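Asker: The next part holds the structures, each set out as structure tokens.
Derivation of every value follows stated rules applied to the coordinates shown; laboratory data play no part. From a predicted model like this one, the values you see are computed outputs, not experimental measurements. Cβ atoms are built from the backbone, for glycine too; each structure is taken alone.
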Structure I
Amino acid sequence: NGEGLIGANVFLANELIGIATNDQGYYVLRPVPTGNHLIKVAYIGYRTVSIPVHIKSGDKKLLNIALIPEALEGEAVEISAEALTNRREINISQLELTVRSIRQAPQLAEADMFRTLQALPGVVAESDFSTGLIVRGGNTDQNLIMLDGITVYNPAHMGGLFSNFLLDATKDARFIKGGFPAEFGGRMSSVLNVISKSGNSKSFEGGIGISLLSSRLSLEVPVGRGSLLLAGRRTYFDQVLTLLNEEFPYYFYDFQGSFFQDVTPYDRLTVSGYFGNDVLEWDRLRFDLNWGNRTISANWRHVFSPQLFANFMVAASRFETDIMLGGDQGVNSNNNVIDYTVKGDMSYLFSPENILKFGFEYKKLRFEYQDIFDNRTLFRLLQEPSEIAVYLQDDWEIHPRWIIKPGLRVSTFTRNGDKVYLEPRFSAKYRLREGEYLTYATGLYRQFIFTVQDEYNPTFINSWFALDQTVPPGRSFHNIIGYERELWTTTTLQLEFYYKTLENMLTYREQRSAVDEELGLDVQAIDLFVPTDGYSYGAEIFVHKKYGRLAGWIGYTLNWVRKTLDGYTYFASFDRRHNLDLLFSYDIGRKWRFSLQFNYGSGFPYTRVQGSFEERDGGLVKRRLIYGERNRFRYPPYHRLDIGFSKYFKWLGMDWQFDA
């Protein structure tokens with residue numbers, strides 16, 4: 001259908017020359033000896049293609065290869081190709097998540113990417129009602145979440161119950177839990193890059209989905225030398241409840257679109273956008289709540305030469321919240337984040353064994369926050385910082401047993417003075433024997449923006465702020481050691497040990513909270529927050545069966561997370577000692593599939609309320625709570641089991657899927 005395939009294995013038969021395609025489906029085989037060769041392309045779920053070629057001295061051939069989907073056959077060929085490219089990739093603490101694996105998991109109303117991510121070792125959910133990701137002890141704002149390289153600041157609906165990303169418009173997702181390379185920055189814990197589908201450039205394609213939660217529609221239309229993709233979703237329980245004489249005037253919607261054209265064989269122009277909003281307008285209670293994300297981007301992909309490949313992007317991202325209680329004379333709180341980004345990423349292929357990546361990123365940010373009561377401004381903040389970064393990294397197979405990836409990111413942030421920050425990164429992979437590896441990753445990471453983390457008064461919508469000169473940037477140092485082994489042809493084992501420092505996380509001062517009043521109009525970060533240091537360490541076991549009649553994984557995490565505030569060390573709010581996750585799907589036969597997801601976790605710590613007192617301020621009486629020792633107590637252990645069934649069938653010439 002013209003869609004670029006990520007991670008397809010392209011190699012020369014009978015030669016140890018091969019490479020995996022990048023996230024755009026692009027590949028380079030070099031150097032290729034002169035003479036006759038057979039190029040093979042293998043990708044799970046697609047028919048393996050063999051193409052004879054004749055290479056003369058100095059030849060450069062442009063070969064675009066189309067693959068045809070089919071049932072999993074010829075597995076031995078696919079596995080041998082996968083093993084060839086796996087030797088040359090350092091996959092420590094990362095996972096490529098396909099739409100198929102997300103859809104095969106049990107569903108809460110409908111399939112959701114973040115619910116699947118929460119089933120990975122090292123990842124903890126804030127609660128059953130949140131898509132927030134606690135990755136190896138880091139706060140939810142420490143995750144860099146991107147849609148096609150564009151930062152998305154709060155990718156959640158319904159207060160965190162569902163994520164924004166439309167699977168009908170998604171091709172792939174790359175999740176890195178730590179030790180991520182120099183091409184990524186600005187966050188301290190993890191990276192999630194969701195890659196959208198380009199759209200079918202060969203024929204019309206469409207889909208309709210109906211669930212207990214929403215209705216979905218997607219269209220893919222060939223246009224010229226490219227395609228137009230449109231996808232949308234809207235919930236409808238506000239309409240259903242109205243029919244039942246019940247009132248809950250809440251709904252959310254998403255719309256995602258992209259348009260691309262292959263201007264030349266070496267140039268592709270893409271324009272894409274995402275628009276999503278949550279709307280609650282409860283007139284009877286005089287309560288309005290609206291929040292949403294907007295992104296728009298223009299991308300130019302250009303092949304300068306067979307060795308030099310580049311992507312340039314201009315993008316804008318916006319996240320806004322607006323809360324109103326009691327009408328115009330009541331409480332009005334709003335927070336806007338606007339992000340204008342210009343970035344470029346280049347790859348230079350010296351050979352399949354040595355790929356140099358380098359690039360730049362410029363962000364112009366705007367943060368607006370204000371609280372108004374009775375038409376009187378209680379708190380107002382306007383920040384307009386800039387963030388600039390350049391990076392360089394080299395993916396180099398220095399020996400048939402050794403791969404290294406050194407890198408350096410250099411960044412600066414205007415509201416934090418004129419300082420330049422160096423962030424070195426390094427990872428390595430050593431092949432013990434065929435299918436068995438040792439891995440290592442380390443790196444220094446900094447963060448210049450943050451959300452409110454109020455342990456006493458948690459909120460379900462995060463407000464973003466930028467650092468200023470009064471507070472140093474967040475800083476984290478990662479150390480990860482891993483062991484990988486291919487147990488069987490389709491199953492891998494990963495064992496990882498990690499230690500992560502977390503410095504200068506901002507926590508509300510104990511005498512302040514998110515519900516304090518009259519914080520003033522000229523407030524600095526140090527007036528509201530106190531820098532908090534911490535660390536986390538632990539071990540993870542991950543057994544992953546990638547495909548077949550039975551597919552899924554088992555993950556276990558042993559974890560410690562601690563913070564230090566004013567010299568006092570305590571367990572962090574999401575310190576979970578033991579966490580066990582199982583996620584499987586099984587092909588029963590006759591197009592039926594059974595899925596199961598199970599989670600067991602030891603209890604989170606919490607701070608017990610010991611009592612309260614009344615405080616008089618003139619004629620106003622305020623009730624204040626008295627808290628005990630911070631996070632001294634723990635909730636009981638938690639466990640949850642979800643099961644699901646799916647039925648695939650054809651009817652009226654269309655493909656159908658039923659889920660329960």
Structure II
Amino acid sequence: MQHGIPFQLLEIYVDPVGHSLSKDGQVCCVQPKFIEVLTLLAQEYPAVVPREKIIEQVWDGNLFVGEKALTNAIWHLRKTFKTLRSPAGEALLDDEQEIIETIRKSGYRLKAPPQPMSLVAQPERASESKKPIILASVFMLLFCVVGVILFSIEESPNYQATNVTDYPGRELFPSISPNEQFMAFAWRKIGSHSALYLKDLSQPDKPPVALTEGNKNASVSVWGDNRTLFFIEKSAGECAIKSLDIVTKTQSILSDCVSESTTTLTYSAEENWLGYIAKHSVSGNSQVTLLNLNDNSKTSLTCQLECQGSEPESLAITPDATHIAISRNLPNGHENLYLQDLTTGNETVLLAGLDDLRGIAWHPTNPYLVVSSIAHGARTAYRVALNGDVLGTLPISGLSYPSFSPTGKLYFHNWNVKTSIMRLDLNGKIASSPFPLLQSQISFRYPNYSSVLQRLIFVSNQSGFDEVWMSSLKGDQRVQLTSLGLQALHPAWSPNGQQVVFTTKSLQGNQLQLLDVVTKNVTEVKTTFEYHGKPTWSQDGKYIYVSDGKDVFKIAASGDSEPVKVSSGSVAVEHQGALYVYKSDVREMWLVDVAKGEEVLLFDRAKLASSVSWSISGSGLYYLSVQNGDFRISYFDFERKAHKDIIRVPERSFSRSRGLAFIAEKQWLLFTGYEVPQVDIKRIEM
């Protein structure tokens with residue numbers, strides 16, 4: 001079908017040039033991008049059109065924008081078709097009668113054939129009767145064009161960020177009092193714990209006042225009234241929700257909370273509710289809990305969508321207290337955002353397939369929330385409507401943990417800390433601190449080294465996406481190995497240096513990938529797993545070890561056999577004929593004899609920073625350790641069965657979840673490190 005030619009879908013007339021859909025005199029204008037999507041589906045009918053192809057043609061291959069915008073476009077098109085096809089005053093048609101079909105893990109296709117409209121000229125005698133229709137069409141076209149222009153103007157406001165703090169260290173989690181005189185925030189000074197501070201916004205030059213002190217870490221806070229703060233405080237695996245009188249500084253414990261989860265609190269002034277994440281038993285799942293501060297009763301919210309194996313992370317009650325936004329981390333590694341009706345418990349999906357959220361906040365008077373998320377190593381925020389429409393991106397890099405004032409000013413902490421590949425020399429006569437091997441204005445992560453090729457591989461966002469790159473051990477001679485436009489994680493060299501195994505994340509899920517270094521061809525290793533952990537190689541290069549989140553499997557690199565379970569666990573590394581398996585759920589490191597089916601415990605109560613933060617040497621195991629803000633690089637000696645610390649480093653010097661690599665011939669440790677963490681609080685007018 002020719003581009004730009006009007007066509008008919010069932011009884012709906014589609015005008016690509018006029019950006020409109022109509023039926024029986026009822027006309028609906030839609031955005032140009034929506035029409036482009038619909039036209040592409042019509043041109044490809046009856047084939048399934050992959051999401052990637054639609055994004056490539058409609059959004060010029062911009063996956064970050066396109067992934068969310070395409071979902072939004074499909075939703076709007078379906079809604080428009082339902083509106084036009086349903087008689088006035090009657091309920092909308094069921095989903096089964098939708099014209100656009102979603103093909104799981106693939107793309108979309110039309111369920112009915114498009115019929116191009118005839119371009120043959122009508123007889124002259126009919127021209128007079130057509131004039132009112134033509135005139136109405138012209139006015140409707142002008143209306144659509146004006147609407148699109150207004151939409152475009154609304155999409156690009158001139159946001160200007162103003163500094164609110166510029167103290168040394170990290171100022172985090174701003175929260176504004178109801179009268180907008182004070183801002184509470186967490187301040188983590190260099191080398192110390194995070195404490196809660198109060199800044200008088202009416203006297204911006206006045207130093208902030210400490211509200212908490214001691215060896216515990218205060219984080220996010222919300223205001224109950226102009227004198228009362230609610231905040232979260234953590235220490236050594238413990239988590240407490242507290243109230244604080246800012247005048248007397250007296251505190252009281254309201255509830256416990258989940259220490260392992262990302263910090264989140266939400267408060268409703270409408271109902272006097274405090275929302276947080278609680279774990280009700282040692283083995284129980286985390287649950288969203290509402291504490292009624294009027295009578296101290298607690299209500300646990302039930303999960304309705306994608307609950308199995310998921311964990312809640314971010315919360316935000318709407319200003320009218322009718323709904324709550326909840327994000328959940330799913331077993332496949334994605335994070336979805338849901339809207340739950342607090343009366344019925346019904347849930348709808350607002351956003352799907354996100355990498356990692358960094359805070360959500362409702363506008364106090366307008367029906368949208370601001371969502372901050374990480375994608376390809378960068379933090380970006382955007383406005384999302386109640387129906388899931390992405391209203392626009394906020395053009396401020398690093399916007400994290402947004403918080404609105406009552407009059408609609410948006411406060412946030414600005415996190416623009418780049419990651420680097422750091423090197424620690426274990427062979428030096430004089431102990432030295434780690435220093436950068438790869439460092440620039442872009443981010444480098446997940447180092448892995450091939451002694452055969454003497455080449456380093458890593459993940460970088462230099463191209464705009466998290467791709468696999470290769471360089472010399474000096475950090476030069478960089479070569480981009482993949483161009484998938486996805487998020488690559490955990491690359492690992494094969495023993496012969498000819499292949500690289502890694503994982504990717506996309507809206508379709510979490511994939512295990514195999515890269516041929518010479519041809520740069522990438523092949524997906526098919527499994528039935530929703531999630532793939534950090535992959536590693538067998539020493540002969542024939543097999544890949546990978547976890548589905550619960551168990552470790554051995555998979556033929558050729559892909560010609562089914563995965564075979566070898567043990568429970570999160571990550572496995574084969575070294576000198578032995579298989580080392582870390583089991584993160586019980587914090588234990590095991591030595592597994594696969595042939596005999598025997599397992600020997602190496603050590604328990606592990607202080608590993610994460611399941612991927614360790615590497616085997618000939619006689620022991622190096623690992624990254626984090627305990628209550630204390631960051632160290634440590635070592636476990638196999639023969640002596642003893643732990644020792646190699647070096648203590650400043651807080652946030654390394655990433656807990658982006659790997660550790662030991663290079664035997666150099667006696668180096670490589671890991672992902674952060675720049676000196678300077679984070680300030682900023683404000684923009686919305």
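Asker: Identify which of structures I, II gives the largest calculated value of mean count of other Cβ atoms within 10 Å over residues 375-382.
Answerer: Largest calculated value belongs to II.
Asker: Another question about this same structure. Quick one: distance in nm of label points 7 Å out along Cα→Cβ at positions 399 and 439 came out at 3.0 when computed from one of I, II, so which one is it?
Answerer: On the way: I: 2.0; II: 3.0.
Label of the source structure: II.
Asker: Next question, about the same structure. Starting from the value -3500: which structure in I, II was helix-only ellipticity at 222 nm (-39500 (n - 2.57) for each DSSP H run of 4 or more, over all residues; to 500) calculated from?
Answerer: Values: I: -1000; II: -3500.
It traces back to II.
Asker: Then there is this: Looking just at percent of Cα pairs over 37 Å apart, which of the labels I, II belongs to the structure with the highest value?
Answerer: That would be structure II.
Asker: Moving on to the next point. Comparing Rg/Rh (Cα atoms, Kirkwood Rh), for residues 199-294 alone across I, II, which is largest?
Answerer: I
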